[in-house]
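Enquirer: Scrolling down, you'll hit the structures one after another.
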Structure 1
Amino acid sequence: MSGHAAAGLILLVFGVPLMLWPYELARIDEEWDALSLKRPWWEVEPADWKVDLTRYVGRVLTALGAVLLFFGVL
């Protein structure tokens, strides 16, 4: 397996969950922020822009990972 294929797999491992579960992952990030601000973690909700950004980053990482994996295997 070449370095490109390995990098593609790593990007896919991170990109697919970001793309499939953006709300849940953005909420986890908000809960961590709430802990540092001494707010109750169960009362936080991620902003729409943060969920959209998480989904977009997941799509980019997944697409780039798929391309690297495809060309790394060839």
Structure 2
Amino acid sequence: MQNFGMSMLWFWIAYIVVTLIGIGHTIFNIVVLHMKSMKDSPGMGEGYEKTKPWHPLYNNNYIHNFWVPLYERIK
């Protein structure tokens, strides 16, 4: 049960980090690159839509970097 608790802890930490990076990327697109936000364009806004190709990269790299140390520790 201790391993399950640690895996859930690492999962939620990684999930929060990936989410914050995605939010930061969207804010960067809107503020720095002057893309349209949700209120200025239909749908989710240009700033968010431009981050979609990066989502798999965030998930693969960051979640992987959190899980590898956990599994090395569990062995």
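Enquirer: Out of 1, 2, which has the highest value for mean count of other Cβ atoms within 10 Å over residues 3-10? List each step's numbers first, then the result.
Expert: Values: 1: 15.2; 2: 11.9.
When mean count of other Cβ atoms within 10 Å over residues 3-10 is computed for each of 1, 2, structure 1 gives the biggest number.
Enquirer: Still on this model: Quick check: -20500 is what I get for helix-only ellipticity at 222 nm (-39500 (n - 2.57) for each DSSP H run of 4 or more, over all residues; to 500), calculated from one of 1, 2. Which structure matches?
Expert: On the way: 1: -27500; 2: -20500.
Going through each structure in turn, the value belongs to 2.
Enquirer: Follow-up question, since we're still on this one. Supply the structure label, taken from 1, 2, corresponding to relative contact order in percent (Cα under 8 Å, 6 or more apart) with the calculated value 58.
Expert: Computed on structure 1.
Enquirer: Taking distance in nm of label points 7 Å out along Cα→Cβ at positions 19 and 35 as the quantity of interest, name the structure among 1, 2 where it is greatest.
Expert: Structure 1 comes out on top.
Enquirer: Using the calculated result 17.1 for mean count of other Cβ atoms within 10 Å over residues 11-18, pick out the matching structure from 1, 2. Can you show the working numbers first?
Expert: On the way: 1: 17.1; 2: 14.2.
The value was obtained from structure 1.
Just so you know, all these numbers are worked out from the coordinates, no wet-lab data involved. All values derive from a computational prediction rather than experimental measurement. Cβ atoms are built from the backbone, for glycine too; each structure is taken alone.
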